[in-house]
Structure P
Amino acid sequence: MDVVHPRCAGVDVSKRDAKVCVRIAGAGRRKTVATVTTWGSMTNQVLALRDHLRDQQVTLVVMEATGDFWKPFYYVLEDDFEVMLVNPRHVKNLPGRKTDVSDAAWLADLGAHGLVRGSLVPPEPIRQLRDLTRARSALVRERARQVQRLQKLLEDAGIKLSSVATDITGVSGRAMLEAMIAGERDPEVLADLAKQRLRNKIPALTEALTGRFTEHHGFLARTYLNLIDQHTAAIEDINARIEVVIAPFAPIRDLLVSIPGVSITVADVIIAETGADMSAFPTAGHLASWAGTCPGSNESAGRVKSTHTRPGNPYLKGALGIASLAASRTRDTYLAAKYRRIASRRGPMKAIVALEHSMLIAIWHMLTDGTFYQDPGADYYSRLKPERAKNRAVDQLRHLGYHVELTEVQPSVA
């Protein structure tokens, strides 16, 4: 097998240290030499490792993506070497022969012969944006958990506020909760705190606010509300910081939000997770496959065992799922028409994945060409195959008991 990188290093990373195998291919009759050394994960040790690899004239460093432990090594070495971060699923060693030393040697062999592909590691500005968007997602989920805990507490107290009000932490719900914490127990007084459209439900609110809310419930409710406020303040701070960091990518965000269903928040996540540089993906299909929105391939002996989509980036897939749900509810758009078309035959979940795939295809072309989204229109499928659309409409009317006679209308001349 041809050697692509005569001087290659494989790095097996752990929390405390890393096993480094430097593989130097022999020329002619000379044997290939592989030397394994151990280096600590502290910054000074990583810097010393960098100097060691320079002395060995290494051209490629291959390391496994192990948790977050690869980051101190990758960020120090990336400026001086071609560093390839690989998916552990793609470089599994033989079972029963797996040690840290053998893993490092195996990575070096694979890298030397060009048998591995590197994962996408974006540049520093995108990494900062990614840290912020992921932190925001985590805080939003944690705030939602606190709201759920508050709702469970109200159920324990016999307060059915969530059955009447959509958002128990909205303006009206917050006013009622604050009053109950302060000691108010009269359901009519509490219901009268409703604002705007919720005032139309005062009789139902009066019934829902009749319960056994005690001082104990008030203490826990105050704790949960304080946590919700803290998370809200942290999210607002992160949003402000994101606006600063994403400023160089503002034109790209403007392109993305032209897609139906893609909000500013979703666009931020798309930029952070894909890097906004489509040169990393040769085709739109590569982007969709990398994101895990394409059917998987698992075939043996001519028999297809599974076509389930592969695991993808959970942050990107979550954002695309939100955008797809929003797009499916739009009016007079191609994405909504596609959702209805697929959901009627294969169910809503497969239709959502199909919309995610379509969005990624559009995103690749938009960011490659620098163009805004151009919606094909809700009548795209009718225009694509007009004869089929006509026959389907006629069959539906006949099944309803109508006699249909069609007369072609000539287009008017302006």
Structure Q
Amino acid sequence: MSKAKLAVVAVGLVFGFIVGPRVLDRTAPQVTEEIWRTVDPAQPGMTKETAGEAPRYPLRGEPQLELRIDESTTATLEVSGVPQVFTEEEGGRVLRSSLDLGNLSDGQHIVTLTLLDGAWPANRTQFTRAITKDTTPPGVQLGLSSRHTAQGETYAVFARTTEPVEDPWVELDGERIPTVVLDDAVTIRGLTGIGVKTEPGDKRLVVEARDAAGNVGRFEGTARIRETDFPFGGYITLSPKKQTDMLNKSKSKESNDKRSGAYAAKVGLEVPSELFVVPVKGRISSPFGKVRKYNTGVERHHLGTDMAAPSGTPVVSAADGEVVLAELLHIYGNAVIVNHADGVSTSYNHLSAIDVKVGDTVKAGQKVGEVGSTGQSTGPHLHWGMVVDGSAVAAEQWTTRRFDEPPGDDFGE
């Protein structure tokens, strides 16, 4: 072999020994680990971690992306064509970036990572992920029916949002009231009772909810509470024994504690979607809220509707619900309390007989007892009461209006 040929072979062997493995490497670099750290939409200020895929919920702020590569590479990172700054560690095997989405519009964007290894020619990998940016708070519109209410009424706050929301709350005059999002995910309902002694006037009303990205939508305004012209009059003469009963604070407290516990019992039922039925056939002998005076010297609002009827007249439940109290009580006599939803209850008092027990489920129109004159009563009648969110309200309002959803024209539809 000539010296020239030997030289070529020698160079070839050396070249193959030095770079051959890289020339023969046709395996593209791979991402072996992917971790996203984002603002937790359910807990603003907290971080949520997602591994192996991009978060499926909309993002706000600067999501943190960490990638581990199986070999050293040269990398470029973009979001919808906008170059991103990142750091490289462990010889380019670990990439970390705080994605800058500030100049991008809300909507879907593509994250693109391009990797080139050290082979000749270089092997190329392109890693892509779709993410959604959302920094726009949901709009919140207050329903027309929610702009006013009155003493002794049930007050429903309905609000409509421009996108699905979660974790809503409603605050009236500085107090939070029970609030839910309805099945359509864009209608908010807060439900409370306005006490007969609540000061009338404009009260601060706030409604808030967050969207899937954690952006908070807010309505802030006022709701007007009108003064109700409750009738005044009526003098009730109690026997000496009933006068003593009325003034027995210990027994009254025991009875009221039982009633309060029953009203607060959780039954997990939905607010009734049907109008309430009147529980007994009889005339109204004392309307809700009437201011009455007793021969004990006590003067107070009548927190129920009295309906006169003969003893033994059937008394029915005004709506579907669960019986949470059924027993003889001080002042109220034989009493039944039915919870129709958490925080929504009706009571049936002074009964001569009770036909249900605690834990029974009842339907609207189902018999729960019979008219009587037990407890502090001067004659056969039903004292029909209602409590919403801890406040006594007029039950008759529920016979003419539903509170499970907003009126049809509440949002100008």
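Couple of notes before you dig in:
- Structure (P, Q) behind the derived value 22, 11, 8 of semi-axes √(5λ) of the Cα gyration tensor in Å, for residues 62-117 alone: Q
- Parent structure of the calculated result -3500, given that helix-only ellipticity at 222 nm (-39500 (n - 2.57) for each DSSP H run of 4 or more, over all residues; to 500) is the read-out and P, Q the choices: Q
- For 11.1 (Kirkwood radius over Cα pairs in Å, for residues 142-189 alone, calculated) the corresponding structure among P, Q: P
- Looking at volume of the Cα convex hull per residue in Å³ over structures P, Q, structure P comes out largest.
- Test item: percent of Cα pairs over 19 Å apart, for residues 110-277 alone calculated as 65, pick one of P, Q: P
- Value 0.55, calculated as FRET efficiency 1/(1 + (r/R0)^6) of positions 70 and 150 (r between Cβ atoms, R0 = 41 Å, to 0.05), assigned to which of P, Q: P
- Ranking P, Q by FRET efficiency 1/(1 + (r/R0)^6) of positions 86 and 302 (r between Cβ atoms, R0 = 35 Å, to 0.05), the structure that comes out highest: P
None of the figures in this text is laboratory data; all of them are computed from the coordinates on show. What you see is a predicted model; the values in this text were computed from it and never measured. Cβ atoms are built from the backbone, for glycine too; each structure is taken alone.
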